[in-house]
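Once you scroll down, you'll see the structures, which are given as structure tokens.
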Structure 1
Amino acid sequence: MSYVPATLRRVVTQRAGEQCEYCRFPQTASLFAFEMEHIIAEKHDGVTEAENLALSCPCCNRFKGTDLGSIDPETGQLTPFFNPRLQEWSEHFRLEGGVIVPRTPEGRVTAKILQFNLLERILEREQLISMGQ
């Protein structure tokens with residue numbers, strides 16, 4: 001894994017509004033530091049630059065790993081993950097209470113592989129919503 005300079009980390013963090021660019025969990029509510037996630041992993045020739053980095057919570061980053069996509073559970077087609085640099089979150093997902101509901105094939109594979117809707121993650125979101133975050 002490449003070193004990400006502090007100036008680049010600040011750019012990515014500020015651009016993300018200090019929230020995970022995949023599940024939208026706020027960094028301020030996490031006990032763990034958020035990570036610089038390579039959207040296209042280095043092993044797939046992804047580079048360490050702002051346009052290939054996303055701020056990611058530890059859960060999303062671990063579940064995504066170096067994957068680029070998965071099989072859409074509805075169509076059976078190989079589908080790329082949601083790309084926070086090229087796509088708008090609200091076009092691919094919506095929040096219903098604490099559940100992140102996918103709207104598109106990219107949303108479905110991202111929600112499935114990054115396990116957005118594990119019970120503990122839903123409960124965390126519901127708690128944050130009830131606290132006004």
Structure 2
Amino acid sequence: MLDSYSVAFLGILTILLTVIVQSLVAAKSKASQPGAIPGKIDLSLSHSSFVFRAHRTFANSQENLTLMLGASFLAILTGADIFWTGVLIWSMAISRIIHMALYYAISTEQNPSPRSYFYLIALLSNFILLGLCAWTIV
């Protein structure tokens with residue numbers, strides 16, 4: 001199974017490493033603030049603050065991680081098409097990295113913001129991967 005799904009596993013590894021990087025960036029940016037309290041974010045912060053954007057980037061990944069990993073491992077365990085499983089997992093991984101980079105770089109309250117499109121690409125990849133799982137099971 002490891003050889004067959006090696007591209008998919010590398011995509012999953014990339015997603016997990018991305019979340020670790022986001023965690024470190026969020027923790028470092030918050031801890032460097034005067035009077036920082038562990039585990040507590042200043043509620044007055046908004047998109048103009050890098051601390052807020054780093055925190056939201058990490059939180060958004062945490063919110064999506066269960067679905068990402070669940071769909072990914074369900075696809076692998078059910079023997080879903082190897083090629084499409086890899087493509088969809090990498091689509092999620094790359095979209096999340098671009099989402100992160102845009103969130104770090106662009107301070108905007110605009111909706112949709114440029115990062116929203118990459119959030120949607122990752123979400124769509126998840127939905128399609130779940131559909132592939134359903135197709136494989138049936």
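A value of -8500 for helix-only ellipticity at 222 nm (-39500 (n - 2.57) for each DSSP H run of 4 or more, over all residues; to 500), calculated from one of 1, 2, originates in structure 1. Between structures 1, 2, the calculation of Kirkwood radius over Cα pairs in Å, for residues 50-121 alone yields its largest number for 2. The maximum of distance in nm of label points 7 Å out along Cα→Cβ at positions 10 and 26 over structures 1, 2, that is, the highest value, falls on 2.
If relative contact order in percent (Cα under 8 Å, 6 or more apart) is calculated from each of 1, 2, which structure is the one that comes out at 19? It traces back to 1. For which of 1, 2 does FRET efficiency 1/(1 + (r/R0)^6) of positions 42 and 82 (r between Cβ atoms, R0 = 30 Å, to 0.05), calculated from the coordinates, equal 0.05? It traces back to 2. If you line up 1, 2 by FRET efficiency 1/(1 + (r/R0)^6) of positions 66 and 90 (r between Cβ atoms, R0 = 30 Å, to 0.05), the top spot, with the largest value, goes to 2. Can you tell which of 1, 2 yields 14.4, 42 when Rg and Dmax of the Cα atoms in Å is derived from it? Only structure 1 yields this read-out.
FYI, it's all coordinate maths here, none of it is from the lab. Just so it is clear, the model here is predicted, and its values are computed rather than measured. Cβ atoms are built from the backbone, for glycine too; each structure is taken alone.
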